[in-house]
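These are the structures in question, set out in turn.
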Structure P
Amino acid sequence: MRVLVLGGTGDANQLVAMLAQERACEVILSLAGRTSQPRLPQVPHRIGGFGGVDGLTSYIQCNNIDLVADVTHPFAAIMSGHAAEACARARIDLVRFERPEFASAAGDKWRNFASIEALAAALAGPPRRIFLSHGREGMALFARHPQHYYLVRSIEVPPDIDKLEQARLVLARGPFDLADEIALMREERIDTLVSKNSGGAATMAKIEAARQLGIEVLLLARPVKVAARSFAALDAMAAWILAHGRT
C-alpha cells in the first residue's frame with residue numbers, strides 16, 4: 001500500500017515513523033515548504049505545492065497512491081480542502097489527524113477570535129507587553145497598534161516584522177519547556193499571549209505558563225475543514241491505515 005502523508009508537523013513525522021516500520025506500507029511524505037530547514041524522517045519525501053486540486057489529483061493517480069493521510073497543521077485549511085476533493089476525484093480514502101484543542105481551566109483569562117483581523121483589532125487600548133506566538137502572519141495588523149511592545153517568536157523571520165515599532169524577535173522551534181516559557185514571560189514582563197488554538201504537546205507549555213502567571217490569552221480559533229474520517233490519536237490512526245491496507 002502506498003500512503004501519501006501530508007505533513008509539516010511533528011505529528012506527521014511520528015505517523016511516518018510508525019508506518020515505515022511495516023514492510024507492506026510504502027510512505028511518501030509531502031511538505032509545503034513553508035520553512036527552509038524542515039525536520040525530515042528517513043522516508044521518500046517531496047517539498048512544495050501540488051498545483052491545487054488538479055495537481056494533487058494528478059500526483060495521486062500518477063504515483064499509484066492508495067490512501068492519503070492529512071497530518072498538516074490544524075490551520076492548514078486550504079491544503080485539507082484540496083486533499084478532500086482530490087481524494088474524492090481519485091476515489092481513494094482520506095484520513096485526517098485532528099489533535100485535541102487546548103482546553104480551558106478554571107481561572108483562565110481566555111478570549112477566542114474567529115479571525116486574525118478580529119484578534120488584532122481587540123488590541124486597541126492602553127499599552128501592553130504582548131507575546132506573539134501565533135506564527136508569521138498578521139504583523140502588519142499588529143503594527144496598527146504601535147503602543148504595544150511585541151515579543152515575536154517564529155521558526156523563521158516573519159514578513160513585515162519591521163513594521164512593528166517595538167519588537168524583539170526570537171527564532172526558535174518547539175517543543176518548549178514549561179520552566180523556560182515561564183522564565184521568558186517573566187523576563188519580558190508579558191501580560192498578553194497571542195496564540196492559535198493549535199493544541200498538541202509541542203506548544204502546550206506556553207498556555208500552561210500563561211495560566212500559572214495569570215496572563216491573558218487571545219486565541220485564534222481553528223478554521224472549519226471539510227468532513228473526513230478523523231483520529232485524535234496517532235496510534236489509532238496508524239492502526240486503521242495498516243488494517244485498511246490488509247483488506
Structure Q
Amino acid sequence: MIILVENLQKRYDWHTALDGLDFSVEEGDIFGFLGPNGAGKTTTIRILTGITRADSGRVLIDGHNVNTESAEIKKIINAFPESSGYYEWMTAYEYLEFFSHLYNEKRLRRETCKLIESVGLQGKENHLIYTFSRGMKQRLGIARALINRPRILFLDEPANGLDPKGRKDIHDLLINLNREHGTTIFLSTHLLDDVERLCNRIAIINFGKIVRTGDVKKIEGKGTIEDIFFLSTQGGAP
C-alpha cells in the first residue's frame with residue numbers, strides 16, 4: 001500500500017474533526033474519499049500532505065512517516081486544494097515556471113507548454129490568469145499540482161463548480177494520468193457521479209469517522225453509490 005492511516009485523531013478546541021481514522025490506499029488506485037460537508041475530508045488531506053499535524057495516530061506515505069520524513073514525502077506528492085490561490089498578474093506559463101523553480105524542476109519551455117496543453121489549455125500559455133474562467137483556473141491548478149511529476153496526487157473537489165463539459169475534461173485528464181502514468185489519485189469529493197466514473201475504491205467519512213470502505217464494484221453490487229452514501233451517512237447499513 002502507498003498510503004496507510006491508523007487511528008488518526010484531530011481536535012480543534014471543542015470540536016473533534018477526526019476520531020480514529022483507519023484506511024489504506026493501494027498504489028495505482030483512484031481512491032474516492034467521500035463525505036458530507038464538515039465530515040473531515042479537508043482536514044484529512046491537510047494531515048496527509050503535511051500541512052496540518054494530527055494530535056495522534058500514524059500516517060505513512062510510501063513507507064515514510066508524515067511527521068518525521070516530510071522531505072522524502074514531498075518529493076513524491078502534490079495537491080490541488082479546494083481553495084487554490086492564483087497569481088493573476090502572471091501568464092499561465094509564468095505561473096507554472098514559478099512553481100517549477102520552487103520544486104527545483106528544470107523544464108524546457110516546450111515541456112511546460114505540453115503540460116498546459118495536457119490540461120486543456122492549449123494556446124493559453126501567454127494569457128494572463130485574471131482572464132481565465134473558473135474552469136480554466138481549475139485546469140491550471142491541476143497542471144501546477146503535476147509540475148513535480150508526483151506519484152501521488154491529492155485532489156480536494158477538483159470539479160466543484162464546473163459545467164458538465166469542464167467536469168468531463170477533468171475526468172478524462174485524471175483517467176489518463178492514472179492509466180498512462182500510474183499516478184495514484186486521492187480524490188476528495190461530494191459529487192457521487194464523479195466517484196462512479198473515476199474511482200476503483202472508496203472510503204466514506206462522517207463526523208470524523210470512517211463508516212464504510214471498499215471496492216466500488218463490490219459496493220455497487222449492494223446498491224447505487226448514492227444509496228450507499230446516503231445510508232452510510234444517515235447511520236443505516238445496506
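For FRET efficiency 1/(1 + (r/R0)^6) of positions 5 and 213 (r between Cβ atoms, R0 = 41 Å, to 0.05), which of P, Q scores largest?
Q
Looking at structures P, Q, which one was relative contact order in percent (Cα under 8 Å, 6 or more apart) calculated from, given that it came out as 21?
It was calculated from structure P.
Work out the source of -0.23, -0.92 here, i.e. which of P, Q gives that when log10 I(q)/I(0) by the Debye sum over Cα atoms at q = 0.07, 0.14 Å⁻¹ is computed.
Of the options listed, only Q reproduces it.
Where does the value 0.8 come from, among P, Q, when distance in nm of label points 7 Å out along Cα→Cβ at positions 13 and 45 is the thing being computed?
The value was obtained from structure P.
Given a computed value of -0.91, -1.09 for log10 I(q)/I(0) by the Debye sum over Cα atoms at q = 0.15, 0.18 Å⁻¹, for residues 53-188 alone, which structure among P, Q does it belong to?
P
If we compute FRET efficiency 1/(1 + (r/R0)^6) of positions 21 and 165 (r between Cβ atoms, R0 = 30 Å, to 0.05) for structures P, Q, which one ends up with the highest value?
Comparing P, Q by FRET efficiency 1/(1 + (r/R0)^6) of positions 21 and 165 (r between Cβ atoms, R0 = 30 Å, to 0.05), the maximum is at Q.
We did not get these values from a lab; they are worked out from the coordinates using the rules stated. Everything numeric here is computed off the predicted structure, so don't read it as measured data. Cβ atoms are built from the backbone, for glycine too; each structure is taken alone.
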